[in-house]
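Some structures are shown below for you to check.
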Structure I
Amino acid sequence: MKNKPNPDDRKDNVDKIQYNISKTIQNCELADEMIAETSDEKMKKTLKEKNVRRKEALNGMRREIEDEARDKKNGYR
């Protein structure tokens, strides 16, 4: 028996991306709180670097959500 590939259902992509954006923002805020509370300079540096990468990822996710929302053939309304 051969496996058939799952159909490409992209209807909820915008919702999934928005969820990821929200979680990434939440993680940035938590990291900022940890930076403010810790005296460990190595930890601060690590958290700041992570937040830089998170902010870059947010820009990409925002562009992706705009593309998905504009794509009428994926059925998102």
Structure II
Amino acid sequence: MEAIRRFVKVKNHQVNITLPEDFNAEEVEVIILPTSKEYQIPQWQIDEVRERTENYLKNPKSATDYEDFLKELGDEL
């Protein structure tokens, strides 16, 4: 799944989003949220995502399969 995040200005109760040329979805889900300048992603969370991404890129086979994850989660409950 490809996700695109944009912060756009509202003009006359409308927003305009231009998608990249290589974005080939026929239908998309749009969620409109007001931006909050007060909220920031904590640095520890940014670091964690970067580390996980780096580990995955080094060894994609190390990623947990979705079905396996659900089974492990079910076993823990």
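When distance in nm of label points 7 Å out along Cα→Cβ at positions 10 and 26 is computed across structures I, II, the figure 2.7 traces back to I. From I, II, which structure was helix-only ellipticity at 222 nm (-39500 (n - 2.57) for each DSSP H run of 4 or more, over all residues; to 500) = -25500 calculated on? Considering all the candidates, the number was obtained from I. Taking distance in nm of label points 7 Å out along Cα→Cβ at positions 2 and 34 from the coordinates of each of I, II, which one would give 3.2? Considering all the candidates, the number was obtained from II. When Rg and Dmax of the Cα atoms in Å is computed for each of I, II, the one that comes out at 17.8, 60 is I. Work out the source of 0.50 here, i.e. which of I, II gives that when FRET efficiency 1/(1 + (r/R0)^6) of positions 50 and 66 (r between Cβ atoms, R0 = 25 Å, to 0.05) is computed. Only structure I yields this read-out.
Every read-out reported here was derived from the displayed coordinates using simple, explicitly stated rules and does not represent laboratory data. Fair warning: this is a prediction, and the values are worked out from it, not measured in the lab. Cβ atoms are built from the backbone, for glycine too; each structure is taken alone.
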